[in-house]
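*Asks:* Next up, some structures in structure tokens.
Derivation of every value follows stated rules applied to the coordinates shown; laboratory data play no part. As the structure is a prediction and not an experimental result, all values here were calculated from the model. Cβ atoms are built from the backbone, for glycine too; each structure is taken alone.
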Structure 1
Amino acid sequence: MNFYDFINPIINDILNESKRTTISRVTRKAKINRAIGSLSASLAKKTNDPLYKRMIFYKEKYVEAKRRLVAKYANRVKSQARK
């Protein structure tokens, strides 16, 4: 068994694995900001904050509007999405 017979399967595994997975590094500051956002929202929900209610109201409006847009334009963009 020569060197190439040994190394080629290893290289192929590494190359194929890199296509399937994504490596993203999250900084400490990003983790802290993410935690602040989620904990703030959960605390606002527990205290029945009116600002939280407003946020949820408009989030639901956004989701509903997006659903209606998808229903309206789905047939037109289906071929473009397949490309």
Structure 2
Amino acid sequence: MAVDHRRVRGTLHDPVTVGFEVERKTRERFKTIAADNKLSAAALFEAVVDHLETERTDGHTLPWLPAKNRSGELPIDTD
């Protein structure tokens, strides 16, 4: 029996096309991971975003991402 791994029709409330470029090899790896888990790439993308929300330590940053080198940048006065 084939597994339908697309989203249920009519469940998107405000659909948009993801408009950023990635390496073709990375996209293919992502699609393979999705297929291995019986998901469409769109459904996996949404699941990854939902998961990342749970990992943000201070509500903003992901602890496993390397810190950006900010040496040489001028401070921004927010007052």
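*Asks:* Which structure, out of 1, 2, was helix-only ellipticity at 222 nm (-39500 (n - 2.57) for each DSSP H run of 4 or more, over all residues; to 500) calculated from, if the result is -29500? If you can, show how the numbers build up before the last one.
*Replies:* On the way: 1: -29500; 2: -11500.
Going through each structure in turn, the value belongs to 1.
*Asks:* Quick one: P(r) over Cα pairs in 5 Å bins from 0, in percent came out at 3, 10, 8, 8, 9, 11, 13, 13, 8, 5, 4, 4, 2, 1, 0 when computed from one of 1, 2, so which one is it? Intermediate values should be presented prior to the final figure.
*Replies:* On the way: 1: 3, 10, 8, 8, 9, 11, 13, 13, 8, 5, 4, 4, 2, 1, 0; 2: 3, 10, 14, 17, 19, 14, 9, 6, 4, 3, 1, 0, 0.
Structure of origin is 1.
*Asks:* On to the next question. Matching task: 3.4 is the computed value of distance in nm of label points 7 Å out along Cα→Cβ at positions 34 and 50. Pick the structure from 1, 2.
*Replies:* On the way: 1: 3.4; 2: 1.5.
This figure was derived from 1.
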